Structure P
Amino acid sequence: MTHANRIRVLNPVGEVKPHVLAAPALPSDLRGKTIGFLDNTKANFDRLVADMGGLLRERFGVKAVVLRRKANAATPAAKEILEELAKACDVVFAGSAD
């Protein structure tokens with residue numbers, strides 16, 4: 001048998017290996033914690049966070065609220081922003097609004 005009589009079929013489906021990310025558990029109590037918000041630059045998010053920050057302080061005893069803003073909604077946050085939030089905050093919320 002010669003190779004000329006064979007057909008080679010290639011499978012275009014790639015192998016996807018799952019990326020496992022271990023996230024720490026959320027704190028059971030927010031009292032005394034620093035909460036971060038990552039603004040993705042959509043309209044009105046600053047207003048939403050201002051109200052939420054006040055409520056978190058009044059109702060849940062949050063110590064501080066940190067707000068950082070991405071360059072735009074279409075790109076990931078800069079590494080420096082993520083590192084700062086990770087160091088300064090106990091919990092971080094990524095958000096958007098319109």
Structure Q
Amino acid sequence: MDARDVIIAPLITEKSMAGAAAQQYTFEVNPHATKTQIKSAVAEIFGVTVLKINTVNVSGKKKNFARRGRRSSGVQSDWKKAIITIAPGQKIALGGVNYFEQ
């Protein structure tokens with residue numbers, strides 16, 4: 001798997017922004033990616049030293065819809081989240097702007 005196929009997108013939330021102060025960054029990753037693949041992909045893309053990786057398989061939520069008087073329900077897709085801890089003194093900048101730092 002290519003490094004760009006492993007890392008899908010960064011997660012920009014209040015909780016992930018607070019984790020950036022502790023050198024922790026959160027990404028949505030490929031559900032089939034292993035911790036070793038995630039570590040090498042982050043090191044290759046961002047050029048940082050990865051110390052630790054925690055992964056979470058997030059289940060999709062049930063949603064109800066109403067269209068043209070009909071009610072139906074569905075389920076969002078399952079996805080995988082990776083919380084990555086990098087070495088002290090290093091930063092991850094995305095697109096020239098560090099979204100994790102305010």
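We did not get these values from a lab; they are worked out from the coordinates using the rules stated. Just so it is clear, the model here is predicted, and its values are computed rather than measured. Cβ atoms are built from the backbone, for glycine too; each structure is taken alone.
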Among P, Q, which structure scores highest (criterion: relative contact order in percent (Cα under 8 Å, 6 or more apart)): P
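Assign the value 5.5, calculated as mean count of other Cβ atoms within 10 Å over residues 13-20, to the correct structure from P, Q. Kindly include the intermediate steps, with their values, before the conclusion.
Values: P: 5.5; Q: 13.4.
Source structure: P.
I have -5500 for helix-only ellipticity at 222 nm (-39500 (n - 2.57) for each DSSP H run of 4 or more, over all residues; to 500), calculated from one of the structures P, Q. Which structure is it?
On the way: P: -8500; Q: -5500.
Answer by label: Q.
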Among P, Q, which structure scores highest (criterion: mean count of other Cβ atoms within 10 Å over residues 5-12): Q
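Ranked on FRET efficiency 1/(1 + (r/R0)^6) of positions 21 and 69 (r between Cβ atoms, R0 = 35 Å, to 0.05), which label among P, Q comes first with the largest value?
Values: P: 0.90; Q: 0.10.
The maximum falls on structure P.
Give the label, chosen from P, Q, of the structure having the highest value of distance in nm of label points 7 Å out along Cα→Cβ at positions 29 and 61. List each step's numbers first, then the result.
Details: P: 0.5; Q: 2.4.
Looking at the calculated values, the largest one is Q.
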Source structure (of P, Q) for Cα Rg over 2.2 N^0.38 Å, computed value 1.28: Q
